[in-house]
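Chemist: Okay, got some structures for you below.
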Structure 1
Amino acid sequence: MTNIEPIQAFTDNYIWLLTNGSSAVVVDPGDPAPVAATLADRGLTLSGIIITHHHFDHVGGLETLASQWECPVWGPDNPAINGITHALSDGDSVTLLGLELQVMGVPGHTLDHIAFYAASPEPVLFCGDTLFAGGCGRVFEGTFPMMRQSLNKLAALPSETRVYCAHEYTMANLAFARAVEPANKALAQRELDDAARRERGLPTVPSTLAMERATNPFLRAGTQELRDALAASDRLSDQSDDGVFATVRSWKDNF
């Protein structure tokens, strides 16, 4: 059975640690130090590294760890990322620690961004900076329609999928979501529940896709509820799905 747990890095990054027995795989190791410390403390062997995109806080520890452990690295087909040994694109798959991970191209935050989805034994998603708990990544390299399409691809996965994103941004994201949809009861309850987790020093992730569909405004661009909320605040100028998404993403950029 593969276990998944976070290693905290920088101020708000999560490096996901997958273990099965004494073997380990890490996702997006931006900082090698906390990974190395965890491996040493637990007596684990690093057998692989997974990368979702090229930003430094996701790849900064890649070469150090891969060199130390002489392990393979799976990641985007982007020659700008030094150390990738197995370049992956949308539709590829890789099996690590018993998990068959399907590769999904999800450009928008960056053009090279990929996500990893395993359907069993329980559905899990490693989505980097594309989908956050209660939010989504900034659109740095793609376009708003591109990002919406990528999020829709993730939102189409099973409702029970556990969403392992790369940052603890949840409370700020939910504060913005409440500004967008102040009457969303599921959102209000989620904000209370996640605030309680943070008060206990616990991560708010993983979430589930069911929760994201109910409370994350970036997955709700096609809902009448979100359109009504935007109209009530005089922000509904373009009623197309892409227009609604662009309105919400632009609002968040300046929130």
Structure 2
Amino acid sequence: MALIQCNFFSEVLSVSTSITVILPQETSNQIGMNNKRNHEKIPTLYLLHGFSDDHTIWTRRTSIERYAAEYGLAVVMPQVDHSFYADMVYGKKYWTFISEELPRVVRSFFPLSDRREDNFVAGLSMGGYGAFKWALRKPGMFSAAASLSGVLDIVEHTNRVQGENNPIRHALDCVFGEKDIKNTEEDLFYLLEKRLKEDQALPALFQACGTEDFLFDENKRFFDFTNAKGVGITHTFTTGNHEWDYWDSKIQEVLAWLPIQK
């Protein structure tokens, strides 16, 4: 595998930014690795970070490079600050960056497939929300999306998080301002129902959250909502908290679940 720290100028953000990219490399004698490269155009997982992290965190806290090797999968990990993967009211246009500019830029740099069946998105916590939002707002881009301990009820989360010195409260105010985001395209419940009314083909969905996680209740609400709407969603609610041992384990389950074309 090749691990690349890529710095480039973003026209959308009007600033230089960074991404971490893992690219498959087929090898025959690398000890302890089972590297594959099965495609001319590489299937790609966009892997999103949480609130307190950046584009390097998945490679620092998990063995994602080793896990992805056996699937011949590229992994693209962008940096989005505290944006909740949105065009911020007081800040930068991170939604436009990830959903429009980033795929175009990375495909110009690297031989990544643009086919829906070869593209996937996943993330943890804030990134779990971002992954489902991206997949539900752009259902034609991804064949599968996964949320690990995701902030899946952003409306309830925004109302619940309080405190003058709370950094999450400050970030939410910068992201959404005074807007009521219920029944908007920031609201996953609204997005799911909208896609169903439009009779659009949804990506396959995978949801995981530990039963001791502070986000478990909202994850359960989202799961119950999908069930009520007749949407099949692969889920795992097992013992676990909001921490990296859990996510390191679950990202392996996600990779095994992805419908990667062999």
Structure 3
Amino acid sequence: MVMAVIRCDFAAETLELGTSMTVVLPEEGPTPPPVLYLLHGLSDDHSAWTRFTAIERYATDRGLAVVMPQVHRSFYANEAVGMRFWDFLSEELPATVDRFFKVSARREDTFVAGLSMGGYGAFKWALRQPHRFAAAASLSGALDLAYIQEFDLRPHIRGLVPRVFADRQVRGGDEDLLHLVKSVAPAELPRLFLRCGTEDVLLKQNERFVAAAQAAGVPVDAGFGPGEHVWQYWDDQIRNVLDWMLPKPV
């Protein structure tokens, strides 16, 4: 199958500025292809997945379209001092993709995944709009944002959190995944997949999310094994994500 990698620069009304996304797109076939929204981490942009992994090759094997938007250091949230990245991600981006590209709009063909901050974004999107996705995956996710807001003293986080959230309390609200996973009926949710390395600084956050999901009766395909917060780990694991989400045709 022939695939194209497209950098799409476009005006985002919710952000009131021009932005970009990278799209891996199969050649046109008899039916629109399934689509994966693949989200970047805190220090990355829309090009990171194609630069540091073989996502194009992995998608080719499945005839899968992959949409990689740019959201800067926003935690996929409407920033208190900044822009409406949650509105962009959850409403404008899918509508834009639908206008520009021929991809499936069916829930059973729509997936979301991400790494680190993008793992948080993927699960937040799936938990807040479960009707949209068949499955969601987090790799090394920053999944306990309430903990990050209250206790993470790293300098780059201390400067970032007030800009995004100001005095808005994460804990117990719709930015708190440990709260959200208890607030949605398990039968309404997409399938959830989680992987995190045992040497990853975010390991404890992932363990807390799995515990909260188990307490709420929400099944999660969770796995922990050797690995750090690095691209080699994510390149290995995104193949496992695709095998789980959308196995190769026989």
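Any read-out appearing in this document is the output of simple, stated calculations on the displayed coordinates, not a laboratory observation. All figures in this text were calculated on a predicted structure; none of them were measured in a lab. Cβ atoms are built from the backbone, for glycine too; each structure is taken alone.
Chemist: To test your reading of the models, identify which of 1, 2, 3 gives 1.6 for distance in nm of label points 7 Å out along Cα→Cβ at positions 106 and 170 when calculated.
Modeler: The correct label is 1.
Chemist: Let me ask you something else. Of the structures labelled 1, 2, 3, which one yields 1.55 when Cα Rg over 2.2 N^0.38 Å, for residues 162-209 alone is computed from its coordinates?
Modeler: The value was obtained from structure 2.
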